[in-house]
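The following blocks contain the structures, represented as structure tokens.
Any read-out appearing in this document is the output of simple, stated calculations on the displayed coordinates, not a laboratory observation. Remember, predicted model here, so these are calculated numbers, not experimental data. Cβ atoms are built from the backbone, for glycine too; each structure is taken alone.
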Structure P
Amino acid sequence: MSKNPVQMITPCLCFNDQAEAAVNFYVSLFPDSSIIHVTHCGPGEFGGTEGSVRTILFELFGRQYLAVNGGPHFTFSEGISFMVNCETQAELDRYWLALTAGGREVQCGWLRDRFGLSWQVVPAEMERMMTDPDPRKTQRVTQAMLKMVKLNIAALEAAFDGRG
């Protein structure tokens with residue numbers, strides 16, 4: 001059972017038939033993550049094979065998500081993404097490398113993983129840099145970011161401080 005009380009909103013991720021593989025990957029990648037409960041298909045349910053995974057309730061960093069094998073008519077788009085806030089460049093590089101394996105790099109810290117889910121792998125300080133009251137700082141950070149695929153924390157901080 002989950003350590004946390006029931007959260008009011010639980011994102012549901014509908015995969016074609018890769019929910020189990022995706023959840024196992026995400027839980028292995030992020031610390032403080034676990035599978036809470038798995039349900040399986042009965043005869044003729046959801047078009048799945050009897051006994052195949054239907055749903056998986058899981059946690060990443062203490063937040064619950066539901067993964068469903070919903071069939072091929074469900075796909076992901078960049079309209080929804082998960083942001084990973086990283087404290088160090090080494091942490092950012094590790095998540096970037098793992099999430100892009102079998103997926104694809106996009107731009108400005110965005111990527112799509114091998115399951116089609118969109119992620120933003122960003123410095124934890126990005127929000128502070130992008131919401132600073134000095135528009136010159138935010139413009140410099142934005143211009144630096146627009147030239148990057150995977151984000152470089154030192155280069156973004158240098159742009160923010162007017163050093164780069």
Structure Q
Amino acid sequence: MTPLLGGAFDPPHNGHVSLAAAVRERFGEPVILVAEDPGHKATAASAEDRLALARAAFPGYRVELDRHARTVDLLREGRFDDPLVVIGADEYRDFPTWREPDEVRRLARLAVATRPGFPVEGDVERFEIEPLPIASRELRARVAAGEPIDGFVPPAVADLIRERGLYVGSRG
């Protein structure tokens with residue numbers, strides 16, 4: 001089984017790190033996939049910067065750039081053995097709106113991190129994590145406002161954001 005944990009990671013935060021640790025413990029070593037150009041949202045930082053941030057956030061993990069805008073296209077490549085697509089319960093709620101969700105289900109199994117207020121039904125692997133109320137959008141806004149993000153992101157991520165001048169003047 002190959003757990004796949006993908007996202008924009010714009011920037012990666014302690015909630016992402018906690019999720020990766022829970023996946024590692026429950027399913028084995030995840031592959032962290034940084035979406036080069038997420039098909040569902042705009043990004044504030046470049047793919048190169050977000051990949052560097054993810055590598056800083058997930059030391060010891062396999063971190064790769066995902067050149068596919070959609071999960072189904074990544075899975076069609078067939079380069080991962082027995083793929084397990086890991087998503088949060090909030091993303092699972094939106095899963096029916098993904099491009100070709102039935103094909104994603106045919107090509108991979110789903111693992112859903114449960115969260116209060118987001119029911120998870122259906123044939124999926126469920127696992128619990130401690131919910132951390134952090135959103136990348138809020139962190140970008142904090143940086144833009146000159147507020148600290150220490151405690152919300154790993155120190156190496158905060159350092160890299162400062163060094164590269166990321167999210168300064170960002171609107172979230």
Structure R
Amino acid sequence: MLGVVERDDDMDWLYSAPLPVRALGNAEVAFILEGYEDDPRPQDYDAALAAFLAAGPEMLAAAAPHVYDYYLDINGYWDPEDDAYLHIPAPDRVWEHVRFGFEAHVQRDDAGSPVYVSLECNCDWEPEHGLQLVFRGGDTVSKVGPYDGHLTNPGDVVYRRFGKAG
């Protein structure tokens with residue numbers, strides 16, 4: 001599925017060459033597998049990767065309302081007259097302002113948890129913190145927000161508006 005993977009001994013992970021991801025408009029993404037070699041169920045990683053690579057545009061369509069909520073939160077800090085203000089008229093237009101990252105991290109949050117695929121992206125409305133998209137099992141949007149490296153939000157909320165469940 002990933003082809004030949006290489007080991008990075010310094011980081012203690014495996015990584016693949018970039019592959020086109022259909023759900024991301026065929027953007028090329030390298031996969032970094034953290035914990036795969038020592039995991040008692042590496043087949044969970046394989047299943048999450050297969051699901052992520054098989055997913056189509058509907059996966060991003062499911063994430064769009066949550067990404068749009070994130071955009072609204074950040075854009076709410078600006079006056080419409082400010083240069084930093086960005087007008088995105090609807091959730092289905094949010095992807096025009098996102099550039100997908102070149103690496104996806106594939107890992108568990110902790111022992112026994114599902115395998116997640118986490119993608120760091122750049123976005124026009126938050127250049128400092130960007131956008132993190134996390135997919136539980138590789139095909140279910142489970143977290144959206146600024147990149148913080150975490151795979152889940154407290155309370156299993158996809159997007160936490162202003163630090164509160166929203």
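For Rg/Rh (Cα atoms, Kirkwood Rh), for residues 10-73 alone, the calculated result is 0.99, so let me know which of P, Q, R that is. The value was obtained from structure P.
Looking across P, Q, R, the calculation of mean count of other Cβ atoms within 10 Å over residues 114-121 that yields 12.1 traces back to Q. Here semi-axes √(5λ) of the Cα gyration tensor in Å has been calculated and equals 29, 17, 14, so which of P, Q, R was it run on? This value belongs to structure R. P, Q, R: which one has distance in nm of label points 7 Å out along Cα→Cβ at positions 42 and 130, as calculated, at 2.8? Source structure: R.
Thinking of P, Q, R, which structure, once helix-only ellipticity at 222 nm (-39500 (n - 2.57) for each DSSP H run of 4 or more, over all residues; to 500) is computed, gives back -10500?
Working: P: -8500; Q: -10500; R: -6000.
Corresponding structure: Q.
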